[in-house]
Structure I
Amino acid sequence: MRYSHTCPKCGSRDIITVPGKAGAYGSGNYIPLGMTIFSTAPVYRYVCCGCGYTEEWIDREDIQRVKARYDGESEA
């Protein structure tokens, strides 16, 4: 949906973008990367207004920062 602006589930082109941001008291749409609100990776949500399907994306330049912070944490 990010690039095609078409829902992969229902085919609707009625897509909205919810921009990623960090808010007060831990609110917002982001991945924490450090101890401050300034060390975050914003997460952008794409929402289909036809069926409610959503996708979440982070900017390409944030991928390595997220990987460096979280790689290996989910391993058992």
Structure II
Amino acid sequence: MFNTIGGKETFYFVHSYYGMPKDLSQASSFCNYGINFCSSVAYRNIWGSQFHPEKSGEKGLRILSNFINEVK
């Protein structure tokens, strides 16, 4: 998901809800906004994010491009 994105980046979040996987090895990123929470998961053929890549500028478009390349 993040293989073409480095460092600490910012992404667009619009809500205060979040999920936390039981197995933290399935989490592909974490954020801190007052508390630490899982902001994305990648497990087998499942990718999910709490943020909106389509509204997150160039970095978000790279995530979508990575997804497209992965499923080709």
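Assuming 1.8 is distance in nm of label points 7 Å out along Cα→Cβ at positions 29 and 53 as calculated from a single structure, say which of I, II it is. Answer by label: I. Look at volume of the Cα convex hull per residue in Å³ for each of I, II: the largest one is in I.
Starting from the value 3.0: which structure in I, II was distance in nm of label points 7 Å out along Cα→Cβ at positions 13 and 45 calculated from? That value comes from structure II. When relative contact order in percent (Cα under 8 Å, 6 or more apart) is calculated for each of structures I, II, structure II comes out greatest.
Taking helix-only ellipticity at 222 nm (-39500 (n - 2.57) for each DSSP H run of 4 or more, over all residues; to 500) from the coordinates of each of I, II, which one would give -7000? Of the options listed, only II reproduces it. Taking distance in nm of label points 7 Å out along Cα→Cβ at positions 5 and 21 as the criterion, the highest value among I, II goes to I.
Only the coordinates and a few stated rules stand behind these numbers; no lab work does. Treat the numbers as computed from the prediction; the structure is a model and nothing was measured. Cβ atoms are built from the backbone, for glycine too; each structure is taken alone.
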